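Please go over the structures that come below.
What follows draws every value from the coordinates through simple rules; no lab data is involved. Since this is a predicted model, take the numbers as computed values, not measurements. Cβ atoms are built from the backbone, for glycine too; each structure is taken alone.
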Structure P
Amino acid sequence: MTALLRPALSLFVVLTLVTGVVYPLAVTGIARLAFPTAARGSLIVKDDRPLGSVLIGQHFTAPGYFWGRPSATAPYPNNAAASGGSNLGPLNPALIDAVKGRIAALKTADPGNTRPIPLDLVTASGSGLDPHLSPAAVQYQVKRVARARSLEPVAVEALVARFTEGRQWGVFGEPRVNVLRLNLALDDLHP
């Protein structure tokens with residue numbers, strides 16, 4: 001029995017060290033050398049203080065900020081530990097009520113805005129953490145943000161244009177705007 005148990009335990013210890021310690025440390029080390037920002041979570045740091053990740057949406061509600069895509073994570077918005085969609089179908093009364101509530105909040109925040117509300121301002125993404133909005137969703141909010149910050153809409157639109165990203169590698173996806181980066185640029189422009 002000992003003749004069988006000793007090699008099995010030795011193999012167990014060796015494989016545990018290789019797959020549980022050596023390999024993860026090697027991969028982490030290579031990632032930190034090759035992709036230092038991404039390996040650390042793509043954080044935006046200002047004055048040695050992390051402000052957020054460009055990969056995870058942030059919850060903005062003040063009128064002087066662009067509001068991001070709604071989050072389906074519970075109990076806190078944009079909770080990365082609870083990533084996932086709501087799994088509510090388009091005819092589910094809970095989803096309909098949530099969308100109606102989001103529409104009402106947008107209309108209350110900007111009652112003079114008669115433009116159609118873009119879909120990504122009232123529905124959550126599949127992960128519930130999407131950090132981007134469509135250019136149309138950002139344009140919908142320009143006048144409210146400009147008014148709240150006492151800025152000319154043209155200045156805010158120029159900032160939006162500067163932070164509008166094209167398709168991935170010019171082919172995949174749609175143009176988008178990272179809401180966190182845009183709001184931080186707004187703070188630099190007009191605190």
Structure Q
Amino acid sequence: MRLFVSVDLPDALAPAVADVQSLFADAAGVDPTDPEGTHVTLKFLGETPEHRLDAVADAVEHAVDDADVDPFEVEYGDLGVFPSLDYISVIWVGVRRGDLELAHLHDAVERETTALGYDPEDHDFTPHATIARVRHGGGKDQVQAVVIEEEPTVGTTLVDEVHLTESTLTDDGPRYETLRAFEL
């Protein structure tokens with residue numbers, strides 16, 4: 001099982017995500033993600049044997065409780081890329097409000113999953129929702145211009161749960177299934 005821990009954007013924001021993705025429609029090499037699967041990854045766990053699912057779920061539940069974060073609003077907007085504007089592999093929408101709460105959740109999930117033997121993150125947590133992946137640099141100049149010039153707003157939503165999600169890779173892109181949800 002390929003697992004990650006996430007805060008999901010509601011389907012109601014999918015049209016706004018698609019509108020932002022359309023800004024990159026003419027950029028060569030840019031593959032938009034499914035707008036209905038947009039999420040903020042708190043921790044990517046990767047391949048996990050099915051027999052460890054309950055232990056992972058218990059760890060995430062404990063992390064959510066330990067983070068002591070009440071339901072909160074997140075405002076999604078603006079654009080960014082990873083790893084840099086010079087070499088772009090991911091295009092994302094940022095978090096304008098709610099980033100501190102997401103960071104608290106991330107930190108708690110990181111502690112609990114690292115204690116289970118998962119590798120610690122090797123970079124600082126930047127709350128974001130991936131909206132496209134870049135296959136090659138053919139549209140780099142267009143992507144750079146949009147990211148620098150545009151400040152789109154996706155919307156605001158209430159976050160009241162964290163998901164343990166399975167990602168199944170298919171020829172049509174990843175398919176996500178929430179395995180467990182943990183209320184804040």
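Observations on the model:
- Parent structure of the calculated result 45, 29, 20, given that Cα extents along the principal axes in Å, for residues 53-148 alone is the read-out and P, Q the choices: Q
- Set P, Q, criterion FRET efficiency 1/(1 + (r/R0)^6) of positions 37 and 77 (r between Cβ atoms, R0 = 30 Å, to 0.05): the highest-scoring structure is Q.
- Answer label among P, Q for the case where distance in nm of label points 7 Å out along Cα→Cβ at positions 69 and 157, calculated from the coordinates, equals 1.4: Q
- Parent structure of the calculated result 3.8, given that distance in nm of label points 7 Å out along Cα→Cβ at positions 45 and 101 is the read-out and P, Q the choices: P
- Label whose coordinates, when helix-only ellipticity at 222 nm (-39500 (n - 2.57) for each DSSP H run of 4 or more, over all residues; to 500) is calculated, return -8500 (choices P, Q): Q
- Test item: Cα extents along the principal axes in Å calculated as 45, 32, 29, pick one of P, Q: Q
- Taking relative contact order in percent (Cα under 8 Å, 6 or more apart) as the criterion, the highest value among P, Q goes to Q.
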